[in-house]
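Take a look at these structures.
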Structure I
């Protein structure tokens, strides 16, 4: 539900990518991990998926504490290793090969889909004269993402952490996006699913921010939407 009052209409709306604009496919779910690991001789237990999700969160948190906001090239592999271990693990060589295979799938655009609410939101923003951009902690080529999903008419700004060596919530990555968008921080808004990276990071830079909570996990004093369909109303459009 959109909190009130709505934010003023921005000049630039920046969006996170994974789990905000792009939905990872089933290859990254419990059965996908099981199938990949099976090709390398492992037998994983998909019923332990909740444990695997907690393990992935813990490893990301630990790496962030160690590395700060530096772009983490090894994050995908560390997450895959943690998930495989939590699902049962096995021989180290097989675990390593399985994790490498998961990472190889993660960089392929065909393993993702646009959420249904993305294009209608982008079209509405564009019609209202609001520039749209992407800001992502990723090693992937955002230009390829934009082209693969037909977003070229909508997305005018794209900044990946791999490109500048720093990740959200660092002010530097938001600063690059603002510079490319040609707007001041107060005229921009960040929309994403991470409280720390997207919302708090943007707010600390003087931007507005909207938390996307698709699963209804949060009850925080933040402007929150359950779908990108709610974003235009949250931006006074």
Structure II
């Protein structure tokens, strides 16, 4: 295994109009880590995920993935296929649930597609919906299908933007268990953006707090939640910070 960190960000800035700029002076993500990313709406979580996915390039600075730059607009296909982003409001393709979950595997000419897809649909309680049109699903079902589609291709890095926002507590637990199971089995790295403090504490090895486009704190989860170094983190964790 390479000693090079999976991600290295240096002096990264990304603006969206005059009102918001994400600024990350330095950030390193190691292989196999599960990173929890907290922050209020508009703090920059989705922008940071877009940069890590290679979907956006920084205005200044550099995002490096496995030693190579993600700043290029013409990334190699082999790099693109190692990174998967699940959006908070994912778009599904026209067709059935099964068609959507199979899609990435078919693009990769994978073997045993039916068995792989059936196992994942069953794991997430979607098998009974396999033949249903994806366009008729509820918001929560859509999130589950998008997650299944991402997990079956076994990416090296899974980027999650509020993947359980529309789910009831039982399905939240199912998703967390499924993702953690796959992470342990495959050693994938995960960056998990969430508004849920309890979720971040359950799933993340390290947790960061984004405020107004700045990383206020980034630390091992136990320290982050029990002994925060920044008073803003303490306020956020204890519910005293209101936006």
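Values in this text are rule-based calculations from the coordinates and carry no lab data. All of these numbers come straight from a predicted model, not from anything done at the bench. Cβ atoms are built from the backbone, for glycine too; each structure is taken alone.
Which structure, out of I, II, was volume of the Cα convex hull per residue in Å³ calculated from, if the result is 115?
Of the structures listed, the value fits I.
Have a look at I, II and say which one yields 21.4 for mean count of other Cβ atoms within 10 Å over residues 15-22, as calculated.
I
Matching task: 2.1 is the computed value of distance in nm of label points 7 Å out along Cα→Cβ at positions 191 and 215. Pick the structure from I, II.
Matching structure: I.
For which of the structures I, II does the calculation of Rg/Rh (Cα atoms, Kirkwood Rh), for residues 111-182 alone return 0.97?
The value was obtained from structure I.
For distance in nm of label points 7 Å out along Cα→Cβ at positions 127 and 143, which of the structures I, II scores highest?
Of structures I, II, the maximum of distance in nm of label points 7 Å out along Cα→Cβ at positions 127 and 143 occurs in I.
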